[in-house]
Structure I
């Protein structure tokens, strides 16, 4: 018994080129056609029939091409007529497979294949999971991000912004955390001598000149394209003079740099965010916005929620009691773990004596974290609260602030990781009942909500 092997015919690059161009209303070349004729000599095969047909068409005069519909002002009709040739010789399924072979299209038509390539930054599956998160201040300020610190007036938030700016400009660690040194552009929206004095106090305390920290002593309005352009020019000028890139742009404050627009209007806030994004993208710097909290501090920063949604990182700053100390709480960290809530003391630095013989001083953030001593306003009226009660409250507040699911079962899972499964099993219900009875937490079915300060005090 003799077994005959039939070779499987494959389409050559030359015939693929002719067929693809023909099917898309374009003219194939004589050289590609001759190569295809040479590579598909058997006129009984489907590809042999196709190349013979294309050779016949190549010899047709202009009028016959028009009469057959292969040349037509109606492109749709012309494409239909041309592709009918391919269908007749190799079948519709084979034609569709040929015309959708993206890899081959990219290889045979490297220039034309570009139209199939998006400019969007594509990645596949889990690719990039192990990419290191870059920071300009480790665990606090991600590189090339949009960040904000907010708090009420007198919360020392601008002192904190100056401290971060000075440490980055000088390449000096902050709170023991590494910084990426570089230049800083600080927009002093409220003007005056306050910020220069804070910088001088920092220099005096640390014995280092913050020469890479540059100030813009007027508001800058990111909602205006011309203002954004000026910031970009300033960044280039600073880089040229310092020889180091701009790592951070500080906008102090949002209210002073909002250009008279409405902070509560999502469209106005969107324009501000867009301007900040352009600055961030074109300079490669982190943009830090100093912002005010709203009337109800428990509800976060003032203005449209679109701002918080656009942030990579957000911190709340408030005074610790009546003393010279601030409490720093991370309220959003998009792609990493939130740093712990800590307190930082401020120290007085004597700068100079003025012409009237009065001592001019300023404050400097002492970047040594410690545990906060102040009880949160929502819990201040409640007696006999343990650390476990505080942990439960923090878990509920954190999840609701982020818009994440906040159910009894979810909070139990959160607390098991920090307080231990056995401790939660035995005491969770008692903790929850205590906070509910004190009107700190509302329970609606299985959902948990933080009560407002006003509700808690009624």
Structure II
């Protein structure tokens, strides 16, 4: 039996009028162009190059120019520098590093070195969005630093995607900054991400989104399913940094499914629907795969919004395996297991999402809500800095039923800092606010209170 939601005539009429008042969604031709300019051929070439280093294990060779993680990271840095030269030195390219020791998977001192490239924004350079992939690879024994470990899909695909996104996006100029990160030490304990996240916090980065790409090239699952039309976006629920007081407030006001990471995932999901042909994204309400982790987690641990983007269908005989054949089954993460068109499709999703957020104004800050035992709901927020956001048009309020996965209703309310939705009862919906530019780019939706805040 279909359940009809209890809506009064007054509320129903109000919802209709509110929807009618909003401007039409603005389709962005630049985002279509960005998606179309991502090259599967260039991604294939980059994966082939990364595989050619034999192994990229965190503890592997660093002096050779042809083998080991040292050669791999120097090549990645040189590639970022070539991209920068082609755009008039628009990228700041550097190593992010720290010496790690005394860890289960890094017992002796090892310098964990990641490669970072920053494309500075024009009006708000201290606001960042970040895309990452992992340099390192492994075989069955996580401490085996010498055996061949191609790591074609896990995770040359993510690094190749990050390089390709930099090639495409470096041809544009954005309001906010974009960071392209090739992170090391993932298989040994997420150390590259930890090092960069801690530095970002120390330096006061206003980091609004981390898009971790880990395995974006496989379309053939261990269960026999072959599918190149879906992808997963993993997004944690409540923040790791939530205080006891914030948890108590959330118990009464909601926010369990509206962390900034969750609303970042919803944002990417909408981008996929609008700009990436033949791709349906699945938002997974979980930090990562069951009981597992990835390089977005160190950023989540410090309160930064972050998600993992990856293939839907994993093939475990190609992950963390010694190269071998047993009982007619070929084991190992080799390049013949990578679908380059699919990797390009997920790279395009990243590039378009990064561009959309970097062109959009900063997400609203200090969003609050009231309306208990009232017929209407009032939201308020802090006015954005006009110097940082010169193209700000105003703000859009979003709301949805509490069990709906995606935002359903919206209204553009102009350049104000408070608005009342008349006859929309607070108890029946979840609410949020996005900022909108004059040319129609929107920020992610911000849920009220600490539970949903993207920061200043």
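Laboratory data are not the source of any read-out in this text; all were calculated from the coordinates shown. As the structure is a computational prediction, the values presented were derived from the model and not from experiment.
Tabulated data
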{"quantity": "For relative contact order in percent (Cα under 8 Å, 6 or more apart) computed as 12, the structure of I, II it came from", "calculated": "I"}
{"quantity": "Origin of the derived value 19.1, 56 (Rg and Dmax of the Cα atoms in Å, for residues 354-393 alone; candidates I, II)", "calculated": "I"}
{"quantity": "At a computed -13000 (helix-only ellipticity at 222 nm (-39500 (n - 2.57) for each DSSP H run of 4 or more, over all residues; to 500)), which of I, II", "calculated": "I"}
{"quantity": "Which of I, II yields 4, 15, 19, 15, 11, 9, 10, 9, 5, 1, 0, 0 [P(r) over Cα pairs in 10 Å bins from 0, in percent, calculated]", "calculated": "I"}
